[in-house]
Structures are given as structure tokens and as C-alpha cells.
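S.K.: So, here come the structures, one by one.
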Structure 1
Amino acid sequence: MAVCGLLLVAGLGAGLFWCGRDFQVPPVEARPGPAEVARRFAWYCALGITGAVTAGLTVIGAGGRLAMRLLAVTAGDGAQGRTTEANEIVGEITASGTVGFITFTGIFGGLIAAGIYLVVRRYLPPNPLGGLVFGAGLLVVLGTVIDPLRADNRDFDLVGPGWVSVAVFALLALAFGAALAGWMARLSEWLPLPSREPRVLVRYAVPAALALVLFSVTAALVVLGVLVVLVTRWGALVDAVRSHTALLVGRVALVALAVLAMPGAVVSMADIVGR
């Protein structure tokens with residue numbers, strides 16, 4: 001738990017320190033060729049993977065593990081020793097369970113969130129507000145449907161109380177959004193477009209190694225990269241995506257999605273609080 005605390009403080013602290021910075025997009029040509037589009041796509045992939053590792057492991061992974069431990073403590077003696085939905089024992093702390101949760105939940109959860117962030121980033125308010133809005137949006141749209149505040153998760157019948165569960169995970173979602181935005185902004189300044197320069201190759205080593213380990217992710221990125229290169233050959237579509245109208249439509253669509261998801265999120269959280 002001490003290691004989780006240090007990871008959370010380090011990851012969240014750095015993210016919050018940088019969350020006031022602007023996301024720096026490399027200059028783009030009016031009609032970039034396939035090679036330039038591929039370089040920019042590789043830049044976004046490396047940025048997303050690196051941001052997923054840093055913010056995901058520290059805030060989602062370590063922070064989530066600490067939240068689970070807190071809820072186990074506040075649940076009282078009656079919950080200790082009972083089995084959770086994930087077949088874990090309430091009150092037991094194991095190194096393997098902690099490492100597994102931080103690694104898999106942190107990395108895969110971070111990859112999904114980082115990918116979504118890079119897609120919707122231009123529709124969000126400027127940082128640091130944009131990071132908080134993103135975290136809140138994740139909680140409302142996905143957090144009450146998938147995890148961590150899914151109403152049909154029977155773990156909330158064991159740990160709690162319910163209002164503590166909702167408060168802890170809501171704060172964690174906001175913290176993750178702000179931290180991810182900060183890490184992405186800083187990494188966008190630090191990571192140049194791919195080139196043959198040794199210093200650039202070194203900076204791409206970590207995301208490249210992680211992508212190779214995650215074979216399914218690599219395959220998906222290759223397919224997506226080919227599609228992106230092909231789509232950018234359609235100049236009219238590129239101009240439409242870059243237009244002010246597209247920006248307005250994207251923001252309206254995100255607001256509409258949040259509004260539609262809000263009733264279900266409120267019902268789910270109210271259900272958890274009432275347990």
C-alpha cells in the first residue's frame with residue numbers, strides 16, 4: 001500500500017503540475033503526403049501509449065487499489081474474509097493481487113482512456129478544466145456502465161458504505177482526467193515526430209516495446225493507421241473535419257452523449273449509495 005501511495009502521489013502530482021499546459025500538436029501541412037500522415041499517426045500512438053502507462057498505472061492502477069483498500073476498511077468487520085466479484089478476499093492484501101491490478105487494470109484502462117482523450121481532446125475546454133471535464137465524462141458515460149460504479153456489481157453489498165464508494169471513485173475519476181490531461185500536454189512537448197535521430201529513437205523505445213508486448217493493440221493500430229492514411233487522401237473530408245462546423249458539431253455531440261447518459265449514471269450511483 002505504501003508503494004501504491006507513492007505511485008499515486010508521483011503520477012497525480014506530476015499530472016496536476018502540468019495540467020495547465022496546452023497540448024502541442026506538431027505543425028501540419030495543408031495536404032500532407034502518406035509518409036507525413038504515417039509519422040503523425042505514429043506520434044499520436046506513442047503519445048497515447050506513454051500517457052496510458054504513466055497516468056494509467058499511477059492513478060487508475062495504484063489509486064484504484066488504494067480506493068479498494070479504503071472501502072474494505074470502512075466496510076467493517078462483517079465484510080472481512082468475504083469473496084468479491086473478482087474472487088478476491090476482502091481485507092487480504094497480496095503482492096500478486098496488487099501488481100496484477102495495477103498492471104492490467106492500469107495499462108488497459110489507461111489505453112482506453114488515453115485513446116478516447118486523443119479523439120475528443122479538441123472538443124474539450126482548455127486545460128485544466130478540460131481534464132476535469134474529461135474525467136467527469138468518463139465517469140458518467142462509462143464508469144456507471146462498465147466500472148467502477150456499476151450498480152449490478154455485488155461488491156457494493158460487501159464494502160462501503162455506498163456514499164463513500166461513490167465519493168471515492170468520483171474523485172478518482174476527476175483526478176485521473178486532470179492527470180491524464182497534464183501528462184498528455186507535457187508529453188506532447190517532449191515527444192517529436194518520428195525520425196532517425198538517436199535521441200528521437202530513444203524516446204520512442206518505451207511505447208514501441210509496450211506495443212510489441214500487446215500484440216492485439218499493435219495489430220489494431222496498424223489497421224487503424226492504414227485507414228487513417230487512406231482517409232486523408234480525401235481532401236474534402238479532411239477540410240470538413242478541420243472546419244469550425246465540425247468542432248461545433250463534435251462539442252454538441254459530446255454534450256448530448258453526457259446528457260443522455262446522466263439519468264442512468266444518477267440511478268446507478270443512487271442505488272450504490274442506498275446500500
Structure 2
Amino acid sequence: MTSLLAQVSGRIFYYIGVLTQDQNERALKDYNTFLTIRSAIEPRLGKLKEKAILDVGCGRRYPHALLLNSLGNMVVGIDTDYIGCEDSSVERYSNELTQNGAVAFIRALLFDLLKQKEAYNRALQQLCDFALSYQGIVFKRMSAVDMAFSDEAFDLVVSILVFEHIADVSKALSEINRVLKRGGFAFIKVHLFTSKGGGHQLGKEFFGVPPWDHLRQNKFPAPVYLNRLRKDEWLRLFSEQLEVLEVLSETDRKAEGSLTAEILSELSDYTKDELVTSTITVVAKKRSAQ
């Protein structure tokens with residue numbers, strides 16, 4: 001009963017965190033990731049224009065699909081959730097309820113009532129030196145482990161903070177390799193489970209979740225599915241399915257300040273690097289047939 005209560009409260013706090021995020025801050029993070037995509041991929045693939053691009057786990061805001069589409073690319077966004085950005089409000093709310101469930105329906109309703117998407121889109125546009133274009137993006141409800149695309153369909157596959165939620169990572173990476181064209185590239189950013197925020201407790205500073213609770217007492221269970229892979233496991237899986245060219249790591253400076261000697265001793269099974277590295281981004285190339 002206590003575990004169930006913790007899961008329910010964790011889910012509530014998670015959505016409170018989602019709904020109360022600073023949209024300017026969120027837009028800036030997404031835009032900086034977009035700039036990193038360009039800086040990592042364009043020297044290898046050429047100017048990102050008129051390319052076929054797949055965004056795996058595009059999400060409700062679909063920022064990277066939007067930004068890449070606005071550069072003049074042909075972008076497809078897939079997600080296991082219904083997106084429905086082109087549907088009427090009645091259709092969208094109905095499909096949210098029937099396809100995504102009651103919790104997702106309430107989240108979507110509150111998101112609209114709080115005008116969060118409008119605020120986010122305004123903030124994102126202010127960061128760009130080009131007009132955002134919403135026309136032409138194709139959205140499909142689809143799993144990354146079973147994509148209904150032909151072989152060698154895309155020049156570039158991007159996925160931002162999604163793969164930590166996928167159970168069969170090897171299969172998903174194999175699918176990405178399959179749908180990439182010869183000479184195509186992948187840009188995949190992963191939130192590490194071993195990081196301070198790896199338990200996905202949004203708003204934890206406000207609700208008293210101890211740092212690295214998900215690796216310690218786990219009093220506040222993760223509100224979403226996480227595959228719990230560690231950094232070396234990620235790198236092995238990527239290397240097995242794709243030709244890894246570069247790995248970018250992001251250090252959480254706040255985590256470094258929270259990592260006391262007591263916590264380090266308690267988490268001695270983990271390296272300091274695992275505990276303070278918040279994300280890794282893998283830049284990879286389609287693996288040639290053996």
C-alpha cells in the first residue's frame with residue numbers, strides 16, 4: 001500500500017513538474033540541443049536542408065522535429081503517444097482520452113488551460129533567426145522497436161531523452177540502423193539513470209526527494225518506465241548496432257555539489273563519473289553490412 005501511494009504521489013508530482021516548468025528555460029534547453037545537432041551532423045552530412053529526417057519520440061512539443069522542419073527538411077516524428085497537433089480540439093481531447101488514457105487527457109487539458117504550449121512556442125521562436133514552420137511535419141504513432149518504414153529511408157535519425165524509456169534498446173537501435181540510408185547518421189541523447197535526476201522526479205527540489213533517492217532508499221519510485229541502463233551498457237549497445245563516431249557527455253554541476261562523502265560511500269558501486277554525468281549523446285553512422 002505504501003509503495004502504491006509513493007507511485008501515485010510520484011506520478012502527481014511528476015505532472016506538476018511538467019506543468020509548472022519554466023517554458024523559457026525549457027525552450028532554451030531544446031534550442032541548444034538543436035544547435036548541437038547541427039554542429040555535430042552538418043560537418044558530416046552537409047547542410048541540414050532537404051534531408052529526410054526521423055525524430056524518434058518526438059513528444060507533444062516536438063521541438064526538434066519543428067526546428068529541423070523549419071530549416072527545409074522532410075521530417076517524420078514518431079511517438080508511442082497520440083500527438084494530434086493538426087486535429088480539432090474536440091478530436092484531440094477525445095483521442096487523448098481513448099488512446100492515451102485519463103491521466104494524459106487531464107494533463108493535455110491543463111496544459112492547454114495554462115497556455116503552456118503557446119508560451120513555449122513563443123520562447124522558442126524568439127531564440128531562432130528563422131521562422132518556425134509547422135506545415136509539413138508528418139506524425140505517426142509508432143514504437144521505435146518496430147518501425148513501419150522501408151530500409152534506408154532517412155538521412156538522419158535524432159532522438160532526444162527517449163531511449164532511457166525503451167525496454168528493448170538493442171532492437172530499437174537495430175531499427176535505426178535499418179532505416180538509415182547508406183552514409184546516414186544518428187544523433188541520440190540519453191538521460192543516464194545513475195545521474196542525480198535519473199529517477200525522473202521533476203520538481204524534486206520542492207517535494208523533498210533526497211538526491212539519488214532512486215539509487216538509494218528509492219522511497220520515491222520513478223513515475224515513468226526506465227530501463228536503468230548504466231553508461232558502459234549504453235556504449236556497448238550503441239557499438240553493437242551502429243558505428244559510433246563521437247560521445248558527448250554533459251556534467252551536472254549541481255550534482256557535484258550535492259555529492260557528499262556519505263553519499264559517495266553509500267553509492268560505492270557507482271563511479272563518480274556515473275553519478276555526475278547527466279546525459280550522454282552518441283553521434284553514430286549507419287553500420288555497413290558485414
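Quick note: the coordinates plus some simple rules give every number you see, no bench work behind them. Bear in mind that the values here come from a model prediction, so they are computed numbers and not experimental data. Cβ atoms are built from the backbone, for glycine too; each structure is taken alone.
S.K.: Out of 1, 2, which structure matches -12500 when helix-only ellipticity at 222 nm (-39500 (n - 2.57) for each DSSP H run of 4 or more, over all residues; to 500) is calculated? Walk me through the numbers before you get to the answer.
M.R.: Details: 1: -21000; 2: -12500.
Attributed to the structure labelled 2.
S.K.: The value 6, 26, 33, 22, 9, 3, 0 for P(r) over Cα pairs in 10 Å bins from 0, in percent was derived from one model only; which of 1, 2 is it? Could the numbers behind the result be given before it?
M.R.: Values: 1: 6, 26, 33, 22, 9, 3, 0; 2: 6, 26, 35, 25, 7, 0.
Label of the source structure: 1.
S.K.: As an exercise: relative contact order in percent (Cα under 8 Å, 6 or more apart), calculated from one structure in 1, 2, equals 21. Which structure is it? Walk me through the intermediate numbers first.
M.R.: Values: 1: 32; 2: 21.
Considering all the candidates, the number was obtained from 2.
S.K.: Another question about this same structure. FRET efficiency 1/(1 + (r/R0)^6) of positions 182 and 238 (r between Cβ atoms, R0 = 25 Å, to 0.05) was computed and gave 0.85; which structure, 1, 2, did it come from? Spell out each step's value before the answer.
M.R.: Values: 1: 0.25; 2: 0.85.
Checking each candidate, the match is 2.
S.K.: Of the structures labelled 1, 2, one was used to calculate Rg and Dmax of the Cα atoms in Å, for residues 54-173 alone, giving 15.0, 48. Name it. Before the final figure, lay out each step's value.
M.R.: On the way: 1: 15.0, 48; 2: 14.9, 42.
Corresponding structure: 1.
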